[in-house]
Structure P
Amino acid sequence: MANHNLRVYGIIINEKDEVLVSDELRFGNSFTKFPGGGLEWGEGTKDCLKREIQEEIGLESEIGDLFYVNEFFQQSAFRKEDQLTSFYYRVTNINYTQIPLTDHTLPLTEEGEKFRWIALSEISADVMTFPIDKVVADLLRI
């Protein structure tokens, strides 16, 4: 049976014009994406992103304007029976200095998630793993 999977991601840009990305190793797959995750029952999209940022980064935040929603079919990389719709919001009022950054090599070799900044002048589709994130990365450069 086909499912519709709603995903919500944050565009966090610091004062140096760098955007936060998440490098992850899950289910034996290494990938780079924007911070965020799946909408849970009873949540709105902004509530979902606030929860995901709290869970992943450990910080409170405010969710700003909607930046992008994919308007094309995207099959999930992890569950082939799922169709994805992804919402990307600008994140505001977050303490950038408290984001747990690491100096790590890619691809990751241990399960988990690590964060790093990428200059907006250097972000591109080539940096990101998933098709919708690739579109968003290119839109950030415009």
Structure Q
Amino acid sequence: MIKIIAGGKKHLPWANEAIEEYEKRLKKPYDLTWEYVEEEKLNKKLSNWPFSGQDFVIICDERGQNISSDEYSRMLEKAFVGSKNVVILIGGAYGFSEEIREKADFIWSFSKLVFPHMLARTIVAEQTYRAQEIAKGGHYHHA
């Protein structure tokens, strides 16, 4: 299971529809669970959050590393094989503090572009489905 902690409110209807479309296709261990934290409380919550060796923590941030869908798939597979819990953090409008960024295992940039967090959530859901399909040799991803 992949836990996503996202800044802000629950998905807006348009994002919810898109995310649900991908979620219904996901199988364990790629299934997603969501936790929503008010944007202004997110950094404080995470500063007290127990980043542990059992978690592989990915932060979504435009200042991170740009990777391919294949690389994302391999990253998840490696975490699953290592019995790690995958946690993906999606910030609000102001992102994460440097303290939180330093605790992450990987900082993932989707692009040099900046996306609103509802769109970032949709991208994570779609890319996680794509990663699942890459790992199982499905036809969804065309390399």
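Couple of notes before you dig in:
- Once mean count of other Cβ atoms within 10 Å over residues 7-14 is computed for every structure in P, Q, the highest value turns out to be that of P.
- Looking at mean count of other Cβ atoms within 10 Å over residues 47-54 for structures P, Q, the greatest value goes to P.
- Comparison of P, Q - label where Rg/Rh (Cα atoms, Kirkwood Rh), for residues 55-110 alone is highest: P
- Structure (P, Q) behind the derived value 2.4 of distance in nm of label points 7 Å out along Cα→Cβ at positions 71 and 87: Q
- Identity of the structure behind 2.4 (criterion: distance in nm of label points 7 Å out along Cα→Cβ at positions 31 and 127, calculated), options P, Q: Q
- Label whose coordinates, when distance in nm of label points 7 Å out along Cα→Cβ at positions 39 and 119 is calculated, return 3.7 (choices P, Q): P
- Answer label among P, Q for the case where relative contact order in percent (Cα under 8 Å, 6 or more apart), calculated from the coordinates, equals 35: Q
- Structure from which -12500 was derived, helix-only ellipticity at 222 nm (-39500 (n - 2.57) for each DSSP H run of 4 or more, over all residues; to 500), options P, Q: Q
- Ranking P, Q by distance in nm of label points 7 Å out along Cα→Cβ at positions 23 and 103, the structure that comes out highest: Q
Bear in mind that the values in this text are calculations on the coordinates, not laboratory data. In this text the structure is predicted, and so the values were computed from the model without any measurement. Cβ atoms are built from the backbone, for glycine too; each structure is taken alone.
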